[in-house]
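Quick note: the coordinates plus some simple rules give every number you see, no bench work behind them. Everything numeric in this text was worked out from a predicted model, so none of it was measured. Cβ atoms are built from the backbone, for glycine too; each structure is taken alone.
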Structure I
Amino acid sequence: MNDNVYPNVTPELARQRRETVPAQFEAFHQFSKQVFAPGKLDAKTKQLIAVAVAHVTQCPWCIAGHSRQAVKEGATREEIMEAIWVAAEMRAGAAYAHSLIALNAIADPQPEK
């Protein structure tokens, strides 16, 4: 990761994060385990969704970690890239959809009260 933007993940920082509020850490850890456990969606599908969402949220650790997990669950390079393209389209689609707000605002330039 870029050292100028993101800190290096060190054992000490990980320990501090875990020990500063241990109850919340454990609750989040259990929540994460439950979310990614196979259910109606299999583990590979969940990881592909996570890869796509990680690209939209732009979390570099999530991108790397869930991409690796997707591969471990059997996802191919092509499936991962296809999930990323879905994320890109959804992000672009949201900008396009929100253009209606701008068009509406300039049609009636009076500020809301």
Structure II
Amino acid sequence: MTYVVTESCIKCKYTDCVDVCPVDCFREGPNFLVIDPDECIDCTLCVAECPVEAIYAEDDVPDNQRDFIALNGELSKLWKPIIEKKDALADADDWAKVTDKADHLER
């Protein structure tokens, strides 16, 4: 099993999760993070650190977010690793509680 970043991360991109990852499995896109399923060791440390509760165990991803499992796998092959915490996007707090933001994902 691996962990998956879901829709809540879009347009926020808080990186608290990156700081605690012991294997640097996060990848950074313009306005979203993903987890490389080949690198994730299922340690669960990132889950508690995400302020928008965007990270789930693969088996626990909500039904309406299941597409993000494949999306994490796909984008993790294209995006570069992020290995240290950075500032969130400038308007992250405005987007933190917004739902249905998949259309805003920048690849």
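Taking distance in nm of label points 7 Å out along Cα→Cβ at positions 9 and 89 as the criterion, the top-ranked structure out of I, II is I, with the highest value.
When relative contact order in percent (Cα under 8 Å, 6 or more apart) is calculated for each of I, II, the greatest value falls to II. Among candidates I, II, the computation of helix-only ellipticity at 222 nm (-39500 (n - 2.57) for each DSSP H run of 4 or more, over all residues; to 500) that gave -25000 used structure I.
Have a look at I, II and say which one yields 32, 30, 26 for Cα extents along the principal axes in Å, as calculated. Matching structure: II.
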